[in-house]
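**Student:** Structures follow.
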Structure 1
C-alpha cells in the first residue's frame with residue numbers, strides 16, 4: 001500500500017475533535033471549501049457543493065431514511081450539474097446512538113455506489129445492516145470505520161459485513177483507526193474500515209494493483225471468483241481483543257492471547273486452530289510479515305513503527321476468519337543503558353540494623369541512557385514487596401531482622417518501554 005494521501009495533522013485532528021464532540025453529544029460542523037455551499041437538499045440527500053470544481057460531497061439524508069441507499073453519480077441544482085465525488089463523514093451511519101444522537105433508528109440493508117466517487121470518509125456507512133459492498137474503481141480513499149457494520153444499537157455484531165468487492169486497484173485506507181491520546185499515552189485505536197472481519201472476505205480483480213492474498217489490509221482476501229464467502233464465529237467475537245503479555249519494545253519477545261473485555265466474549269464454535277499474524281508497518285505504509293505464531297521477538301530497528309497482530313481462526317469444517325481485534329500498538333524504544341541500583345549505608349555504618357536509613361544509589365534518572373523521565377522505587381523483604389516502601393530511601397525495621405532486602409528501580413520515558421533493574425541483596429543481621 002502506498003503512503004497515505006493526507007498529511008498526518010490533517011488526517012487525524014478532525015477525527016479527534018469530532019470524537020470529543022461525540023462524547024458530549026454534539027455533532028461536528030461540516031468543513032467546507034472556500035465558496036462551497038453547505039447543506040443543499042437535492043432529492044433524498046443533502047450535499048456540500050463546490051462551485052469551482054463542480055463537485056459535491058454527499059452529507060446524508062435530506063428527510064426520511066430508507067433501507068436502500070442509491071448514491072447518484074451526478075446532481076443538478078441551481079442551474080448547474082455537480083459530480084458526486086465524496087461520501088462524507090457519517091453520511092449514512094446507522095442507529096448507533098452514541099455516534100449520532102437522535103438519528104432515526106432505521107438501518108440500511110443495501111447500497112449502490114456509482115463510478116466517479118473518489119472518497120468514502122470515516123463512518124460513512126457505519127452501523128447498518130449492509131452485508132455486501134461493491135467499490136468502484138474510482139475510489140482511492142476509504143476512512144476509519146467507513147463500511148463497518150459490526151455495531152448496531154442493541155444488536156452488537158449480529159449483522160456483520162460479509163463481502164467487499166473491488167472493481168479496480170486497491171485504495172488507500174484508514175487501516176489503523178483514529179490516533180487517540182489518553183493519560184497512558186498516544187496511539188492508534190485499531191478500528192479499521194471494514195470492522196472486525198468476522199466471516200468477511202475481500203474480492204479484487206485478478207492482477208489488480210495493491211492487493212495481496214490471502215490477507216490484505218488485515219482481512220481475508222482473494223481474486224474474484226476464487227473463494228466462497230467464509231462463515232464466522234458467532235455474535236460475541238467483538239467482545240474479545242488481543243492482549244500482549246508485555247509492552248511491545250524493540251528487541252523484546254512478546255506473546256499474544258485473546259481476552260474477553262466484555263461478558264460473554266468468545267469464538268463460537270471454538271476454532272480448530274487459533275494463531276496470530278504479526279506485522280510491522282513500514283514508512284511507506286506497507287505491511288511486512290514478521291511471523292505467524294503466539295510469540296515474536298520484535299526487531300531491534302522496529303521502534304516507532306506500528307505493530308499489528310491479526311487473529312487467524314480456522315475450523316471446524318470450512319469456517320475461517322482473519323480478525324482485527326484491536327491488536328494495534330506502536331513499538332517502543334528500549335533503554336540503551338539500564339543501571340542496576342545498589343543499596344548504600346550511611347557514612348561510617350558497616351552493617352544494617354533497625355533504624356538504619358538505606359539509600360538506592362546508581363539508578364537515578366540521569367544514569368539511564370537516554371535519561372529517564374522518572375524513576376520509581378520499590379523495596380522488598382525476602383522477595384516480597386514491603387508495604388508503602390516506595391521511596392528512594394528505606395529505614396530498616398524490626399521485621400527485617402534476619403531477612404534480605406532488595407530494591408527495584410523502574411524507569412519510564414515517553415515512547416520508551418518501561419524498564420526495571422533490581423539490586424543485589426543486603427542481609428540484615430538477626431541480632432540487635
Structure 2
C-alpha cells in the first residue's frame with residue numbers, strides 16, 4: 001500500500017461566492033480558485049474508463065469526496081466547487097451573502113477539506129506517476145472572518161476548533177479508485193478581514209506589485225511620488241473599505257496595528273446588486289437556472305467569458321446604485337466616528353471593481369469636505385483588488401508572525 005505524507009501551509013480567503021486557497025508543499029506553491037459551493041449526492045457519477053492522467057488532470061473540475069469529520073453536522077458525499085455547479089446546477093449549498101456566519105456554516109469546512117484532499121492527490125500523482133492509496137496531511141492554516149463576525153464572542157475560537165479538533169477523514173474519488181486522505185490541522189490563525197491587507201500594502205520583495213498598487217494613486221495627487229506614497233501608507237492612518245459580496249469591512253489600521261474598538265462592517269456587499277441583475281439576466285438572456293456563482297464569474301473574468309462579460313456588466317451597472325449608497329453612507333459614518341482622523345481611504349475587494357465607476361468621484365467629493373481635503377483615496381487596481389486579503393495573510397507565514405503566534409498558543413495549551 002502506497003502512502004504519502006505532506007506538511008502543508010495554507011492561506012484561504014473564504015469568500016461568499018469564491019474560495020481562494022494558496023498552498024505550499026515544500027518549494028511547490030499553487031493558488032486554487034473554486035466557487036464556494038457544494039452539493040450532497042448519493043453516488044459519484046462515473047462515465048466509462050479514462051486513463052489516470054486524464055482523471056488527475058480534471059480532478060478539481062470533477063471533485064467528488066466523502067467526508068467524515070466532527071466539524072460538520074453529517075458525514076456524506078459531496079461534489080465541491082465547479083463540480084457541484086456542473087452536476088447539481090441550482091441545487092447547491094452556498095453562503096447566503098450577508099446572512100450566514102462563516103464560523104457556524106459547514107461550507108467553509110467541507111470545501112476546504114475537499115480542495116486540500118484533491119490537491120494532495122494531484123501532487124502525489126505528479127511526484128510518483130501513480131495514484132496513492134492514502135495520504136496524511138499536516139496543515140498550518142491562516143484564514144479570516146468578517147470584522148463584525150470576528151468581534152462576536154467565541155467566533156474565531158469556534159472556527160479554529162472546527163479545524164483543529166481531531167483528524168478529518170476524506171475519501172477522494174478518482175474514477176473508480178478511492179484515495180483516503182487524513183487531514184490534521186496543527187494550528188489555525190484567524191484574522192479579521194480587511195486588516196490582513198495591511199501586510200500586503202508594502203511588499204519590498206515585489207517592487208512590480210507595489211508599483212502596480214500605487215500607479216493610479218501617484219497620478220491622482222499632484223506632487224505625489226512612489227516613495228512618498230509608500231511613506232504615507234507605512235505610517236499613516238488607513239480606513240480600509242473591503243467590499244465583498246455579502247459584507248463590507250471598515251477597519252482602521254496604523255502601521256501594522258488594528259484598532260479593534262473602531263473596527264466596523266456592514267452586511268451589505270455587491271451581492272445585492274448581483275442578485276437583482278441575475279434575475280433580469282436569467283429572464284432576458286434565456287438562462288433560467290444560472291447560479292449566482294456562475295454569473296459572478298462572468299463579471300470577474302472577461303477573458304474566460306468574452307461572450308457574456310459585457311452583457312453581464314450592463315445589467316450590474318443598472319443595479320449597483322442601491323448597495324453603493326449604503327457603502328458610501330457606512331464610510332461617512334466610520335469617518336464621523338473617528339472625527340475624520342484618517343489619512344487614506346483604501347478601497348478594494350471584488351465589489352470595488354464593480355462600484356468604482358459610480359462611487360470613485362462621489363467618495364473623492366465627500367472627502368474634499370473633510371479635514372480640509374487632506375484625506376486621500378487609494379482605489380486598488382482591478383488586478384489586485386480581489387487578492388489584497390490573501391496577499392496579506394500569506395505574508396504572515398513569511399514574516400515569522402504566524403510562527404510566533406503558533407509557538408505561544410501551543411506552549412500555553414501545554415500548561
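Each value in this text was obtained by applying a stated rule to the coordinates, not by laboratory testing. Computed from a prediction, not measured in an experiment: that's the story for all the values here. Cβ atoms are built from the backbone, for glycine too; each structure is taken alone.
**Student:** For structures 1, 2, calculate relative contact order in percent (Cα under 8 Å, 6 or more apart) and state which one comes out highest. It would help to have the intermediate numbers written out before the result.
**Tutor:** Working: 1: 9; 2: 16.
The maximum falls on structure 2.
**Student:** Also, I was wondering about something else. Given that mean count of other Cβ atoms within 10 Å over residues 108-115, derived from a single structure, equals 16.0, which label among 1, 2 identifies that structure?
**Tutor:** 1
**Student:** Out of 1, 2, choose the structure whose coordinates give log10 I(q)/I(0) by the Debye sum over Cα atoms at q = 0.08 Å⁻¹ equal to -0.45 when calculated.
**Tutor:** Value -0.45 for log10 I(q)/I(0) by the Debye sum over Cα atoms at q = 0.08 Å⁻¹ corresponds to 2 out of 1, 2.
**Student:** Looking at distance in nm of label points 7 Å out along Cα→Cβ at positions 268 and 404, point out which structure of 1, 2 has the largest value. Could you put the intermediate results ahead of the total?
**Tutor:** Details: 1: 5.1; 2: 3.8.
Max of distance in nm of label points 7 Å out along Cα→Cβ at positions 268 and 404: 1.
**Student:** Let me ask you something else. If you rank structures 1, 2 by mean count of other Cβ atoms within 10 Å over residues 116-123, which sits at the top with the largest value?
**Tutor:** The maximum falls on structure 2.
**Student:** Okay, moving on. Give the label, chosen from 1, 2, of the structure having the highest value of Rg/Rh (Cα atoms, Kirkwood Rh), for residues 260-307 alone.
**Tutor:** 2
**Student:** A further question on this structure: Given that helix-only ellipticity at 222 nm (-39500 (n - 2.57) for each DSSP H run of 4 or more, over all residues; to 500), derived from a single structure, equals -13000, which label among 1, 2 identifies that structure? It would help to have the intermediate numbers written out before the result.
**Tutor:** Numbers: 1: -1000; 2: -13000.
It was calculated from structure 2.
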